[in-house]
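Bear in mind that the values in this text are calculations on the coordinates, not laboratory data. Please read all numbers here as calculations on a predicted model, not as lab measurements. Cβ atoms are built from the backbone, for glycine too; each structure is taken alone.
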Structure P
Amino acid sequence: MQKFLVLYKASPAAFDKMKKSTPEQQKAGMDAWMSWSKKSASAIVDMGGPLGKTLRVTADGSSPTTNDLGGYSVMQAESKEALAATMKGHPHFMTPESWIEIVELMAIPGM
């Protein structure tokens, strides 16, 4: 099995909409995530969680910045394509203008 970093992404407008959701909408979203996590338990290595604000660090210092990252998970599957197939109907897609990116976690030679 290969391991993958699953990135939950959305547009700035989608993030703003999520921040304004009602408690009932938040509960419905969490219920959907819990249901999905039970169905996908064999592929989940680390459920992950939401991501906060970003700080960009360079050789010259650091500064706040923005990105399209909302959260992450670490999952396993035979391939990116096999993992992508398990994302059909994922609760992240309840938010318009959202998408998921799957990135293979590569082994470091000699470690």
Structure Q
Amino acid sequence: MTRDLLSVTALLGPGSEAAQLREALRDVIDPELGIDIVNLGLVYDLGVMGRAATVLMTTTTPACPLGEYLTDEVRRVLVTGGWVDQVEVIITHVPAWTPEMMSDETKRAFGW
């Protein structure tokens, strides 16, 4: 008898997988700003198919030196957290990130 790991996303209702993964991505902290990538508005889209996820995200600037670090952290959080087995992270700068994309809570934290 084999015991397969139960997919966390299999326990969720249909359509809720992406929302749960987005919540998990709050553990990915931008080390320069000390705020998670979801509240910063860096996560544009998230799709789940079976045990694979695709994350469309941006960085605060096209020249941001943390792009690779952030994509590695996204993969680490989702895979080691048991959410999925595979993660494709796509970095885009269209549309360009602006401070208006931050959550209201984050804007207040920065005094805006």
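Structure notes:
- Comparison of P, Q - label where relative contact order in percent (Cα under 8 Å, 6 or more apart) is highest: P
- Comparison of P, Q - label where mean count of other Cβ atoms within 10 Å over residues 21-28 is highest: Q
- Given 1.13 for Cα Rg over 2.2 N^0.38 Å, calculated: source structure among P, Q: Q
- Test item: distance in nm of label points 7 Å out along Cα→Cβ at positions 61 and 77 calculated as 2.3, pick one of P, Q: Q
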